[in-house]
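The structures come next, written out as structure tokens.
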Structure P
Amino acid sequence: MRGKPEANGQTQMIKLSFCLKRQAHLTREAFLDYWLNTHGPLVRRHAKALNIHRYVQHHNQDDPLNEGMRAGRGAPEPFDGVAELWWKSRAELEQAFSTPQGRRAGKELLEDEARFIELKHSPLWLGEEKTIVE
């Protein structure tokens, strides 16, 4: 992936991490299916208008190891998944939402998210990756 070069020669990309909690009326399976098969293609359709360089979904696995790791740390209940979106730079992200097409795309995505995500309990933030082990 290309982005702004850092002093150490690595590229700097900006990433949005979005930790998702499903709406209470949805089963885990229905949530994951909608996210992958309805919302995913919608993001893909708007990727160019929003300058999205990469989009991935991390689906929470129904695995007994998850409960063991959570309990061992006294951690809260897990999220249902995490979405990650990358832009080559903050300027590209800002530029995307400054156009009428980008604002329409963002509005459509938010309206769709409100159908399956408990937005008030789903934190999101911008950050930079710092690779420790490659």
Structure Q
Amino acid sequence: MTRRSCLALAATPLLLAQNEDAARKAADKWLALLDEGKYPDAWKQASKHSRPQISADEWHAQLKAMREAAGSLKSRNFTSAKASRTHPGAPDGDYMILEYTTAFDKKPKAAEVVVLSREGGWKIAGYSIH
């Protein structure tokens, strides 16, 4: 193994941690928009691959229905992050899948999943509540 490849391997965990941190910051800002009911603003944070698949009105309606079914946010705790090169329905790229343990009024034991795509900065590519 060359010195250069050793340095590259050593830098990989640091790069992964930096990507995770940047993705978490983007996701936290985006989740705050949802928590405040600012669905049109949340739409503006969607990835370039997500927007053509759903209109802003459909996005708004789906997010609003999902969040109303869950109720008001009580607590949210980050639980995990996973980097991926693929995401269903999107081209290969850099993705980060973040999971949160979340409590809502109507769904006290929920899991939120936020998928982000790196497009310069991190953009939202998917969201679900389980």
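Looking at mean count of other Cβ atoms within 10 Å over residues 40-47 for structures P, Q, the greatest value goes to Q. Each of P, Q could give relative contact order in percent (Cα under 8 Å, 6 or more apart), but the derived value 21 comes from Q. With helix-only ellipticity at 222 nm (-39500 (n - 2.57) for each DSSP H run of 4 or more, over all residues; to 500) derived from the coordinates and found to be -14000, which of P, Q does the value describe? Of the structures listed, the value fits Q. The value 17.5 for mean count of other Cβ atoms within 10 Å over residues 48-55 was derived from one model only; which of P, Q is it? Derived from the structure labelled P. Sorting P, Q by distance in nm of label points 7 Å out along Cα→Cβ at positions 64 and 80 from high to low puts Q first, with the largest value. Work out which structure the value 2, 10, 19, 21, 19, 13, 6, 4, 3, 2, 1, 0 belongs to, where P(r) over Cα pairs in 5 Å bins from 0, in percent was derived from one of P, Q. Only structure Q yields this read-out. From P, Q, which structure was Kirkwood radius over Cα pairs in Å, for residues 24-71 alone = 12.8 calculated on? The read-out comes from structure P.
Every read-out reported here was derived from the displayed coordinates using simple, explicitly stated rules and does not represent laboratory data. Since the model is a prediction, treat every value here as computed from it, not as a measurement. Cβ atoms are built from the backbone, for glycine too; each structure is taken alone.
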